[in-house]
Structure I
Amino acid sequence: MNTVLVEKENIEKVVKVLQQGEVVAFPTETVFGLGVKYGNLTYLDKIYELKNRDHSKAVTLMLSKKEDIEKYAYVSDQAKKVINAFMPGMITLILKKKKTVDDQYTAGLETIGIRIPDDPFVLDLLNQVGPMLVTSANISGKPALLNDKDVYQEFNHKIHLIVRGKCVNNLASTVLQVKENVEILRQGLITKEQIEEVLQWK
């Protein structure tokens, strides 16, 4: 397959490819992402295959609106504080998923990772396509990629489309699990101290 590079202004083309169930690579406010439209497990399988990703590792659900989170996960008072403080933004929340979400979307886990990006292009994309399953654009175990040239080098002839751009941060999102307890699973640009201040941890 020929891999096409397009500008962000050609968002209709990006939307069309996603609606057809293909994987698209695009810059976010953290690292470059690989995404597919949510709602079909065969689309998700393409991401696992591309990245050589272990099927026991779940892929993040990306949404455009805070109020949509409760469609997919249970939102506690603690989670609401984090959502209101940091979303949209560079944080992924791990929440207990609702039974309406097929276990195969969460690698058999009872939790689901949800992120609302703080990037105008990606939010526009989500508003047009709907929820997406998104992970970092790299082969599993390798460093995250930050610009379209590196993504093209890695995924040329493997995916249909790459959106041109360069990420300004070299860190992926902070991953925060909010269940009975609250735990930082991965530290990104949003720090433990910032989260502690919002949750008023002692």
Structure II
Amino acid sequence: MRLRGATGCPRSGGFTLVELLAVLVVLSLLALMSHRGLSAVLDARDHVRGEAGKWRELASFCARFERDLRLAAPRPGRTVTGVAPAWHGEPGGASGARLAFSRFAPLEGKDVARRISYQVNGGREIELWLWPGLDVAPAAQAERFPVLSGVRQFDLHYLNSELVWVDAWPDASGGPALPLAVRMRIALVTGEEIVRVFALNT
């Protein structure tokens, strides 16, 4: 006995055009959902990778900054224009502070005693300036290395012998050559703010 459709015509074993179109629509929707899901996963992975890189760079900078502070030397530096204080901190302009100080050689012997500086450049980067030694010769030029990018503001405050935080050094109290501690505040262009306090070996 043969099956007949509504029109009385015998039906074959294949799909109708409407059924094929319905299948294509369902497959298209599944493909679209899969593509959006994959895009979301890839975007999340890129975001996590970018965040991890940012915080890794920040941690590396803080470790380097703390290491240099612990090697700070209470020795003034001689320059072309005279004698620079062992520790010279300026509030800086719109982008932040500028710090220059004398630093002993590390115990590993991979570096020498020298004058160094931290400051923000025009590209929103904190730069490390390294002079060849503690005393700056007339023709000596500092090497510059960007050590942290994406910085909107870089502020430094110094703890004096009266346990008062000041934004410039040497301060008016006429205390020791080096502060007791440094409080650092970094505001990133992405909105985060980081505050760290470092004690000096004074």
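Computing FRET efficiency 1/(1 + (r/R0)^6) of positions 18 and 186 (r between Cβ atoms, R0 = 30 Å, to 0.05) for each of I, II, which one ends up highest?
I
Starting from the value 10.0: which structure in I, II was mean count of other Cβ atoms within 10 Å over residues 34-41 calculated from?
Clearly, the read-out refers to II.
Name the one structure among I, II that percent of Cα pairs over 24 Å apart of 36 was derived from.
Working through the options, I get structure I.
Given a computed value of -10000 for helix-only ellipticity at 222 nm (-39500 (n - 2.57) for each DSSP H run of 4 or more, over all residues; to 500), which structure among I, II does it belong to?
II
Starting from the value 15: which structure in I, II was relative contact order in percent (Cα under 8 Å, 6 or more apart) calculated from?
II
If FRET efficiency 1/(1 + (r/R0)^6) of positions 66 and 154 (r between Cβ atoms, R0 = 30 Å, to 0.05) comes out at 0.35 when worked out from the coordinates, which of I, II was used?
Source structure for this number: I.
Thinking of I, II, which structure, once FRET efficiency 1/(1 + (r/R0)^6) of positions 26 and 146 (r between Cβ atoms, R0 = 35 Å, to 0.05) is computed, gives back 0.05?
II
Only the coordinates and a few stated rules stand behind these numbers; no lab work does. Bear in mind that the values here come from a model prediction, so they are computed numbers and not experimental data. Cβ atoms are built from the backbone, for glycine too; each structure is taken alone.
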